[in-house]
Structure P
Amino acid sequence: MVVSKRKEVRTEAAPRPVGPYSQAVVARGFVFASGQVPLDPATGVLVSGEIEVQTDRVIENLRAVLEAAGSSLERVVRTTVYLADLALFARMNEVYARHFCTDPKPARSTVQAARLPLGAAIEIDAIAVLDE
């Protein structure tokens, strides 16, 4: 059995993990980015504001992790969006569409979560391919 090499991704440009997990792991040409909540990476504090502000912060955190791994938002192939309230879907989706505007768009699932870490309204994780 061949064990693939895995590399942990760490960057100060995104919030530190709030538990025993990596910001992302690179394996077999993919980046598996952990879910990001709207934490300000400089302060470690949840950003205040409406879902649009929180969605922007989450995606900027993802961007930082992906870039540290050698990828980008444009190379994302799959995301999962977790919302504390699906009534926020349309507003979140407008912001999401501005960031993920390259075709083909990533595959995506969106689910309502009973509760998200630190009381966040949104969390997004991603899988991306490495830049070639």
Structure Q
Amino acid sequence: MIKPHFSFWFIAACGLVWNLMGCLNFITQMNADVVAQMPELYRQIIENRPAWATAAFAVAVFGGAAGCIVLLLRRRVAMQVLFVSLIGSVVAVIHTVTLVGFAPSTALALLVGAALFWYSTIAARAGWLR
């Protein structure tokens, strides 16, 4: 097996930090006391979000974190896990865009998810993953 370039470790670690922040965001949004202190618009979005959109959000962030951990462990399954995370992001963003319109944060979430999946395919082709 070929030793990964330094950028591999940096990108996978940054992806893990990004997704762990998403996990923290998700957990925070599941706390009714915290949601009650949020601005009205955020509160309405969270409280009126359907179960399928909440599930997609969870799949996106927890799947992304798991995918980055598996990527750091240099396993090929990272591609599939990150793909599922990307699908979760797409579904969650569709809900957000239809509810409140386009926001830069939604585009960033999709961009990061797509980039991590794409990079995992590059790592696999380079022989860095088992």
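Identify the structure, out of P, Q, from whose coordinates helix-only ellipticity at 222 nm (-39500 (n - 2.57) for each DSSP H run of 4 or more, over all residues; to 500) was calculated to give -7500.
Derived from P, not from the others.
Of the structures labelled P, Q, which one yields 1.3 when distance in nm of label points 7 Å out along Cα→Cβ at positions 41 and 73 is computed from its coordinates? This value belongs to structure P.
Calculating FRET efficiency 1/(1 + (r/R0)^6) of positions 9 and 33 (r between Cβ atoms, R0 = 25 Å, to 0.05) for structures P, Q picks out P as the one with the greatest value.
Out of P, Q, which one gives 1.04 for Rg/Rh (Cα atoms, Kirkwood Rh) as computed from the coordinates? Computing Rg/Rh (Cα atoms, Kirkwood Rh) on every structure in P, Q gives 1.04 only for Q.
Taking Rg/Rh (Cα atoms, Kirkwood Rh), for residues 25-88 alone as the criterion, the top-ranked structure out of P, Q is Q, with the highest value.
All of the numbers you see were taken from the coordinates with simple rules; none came from a lab. Remember, it's a predicted structure, so these values are computed and weren't measured experimentally. Cβ atoms are built from the backbone, for glycine too; each structure is taken alone.
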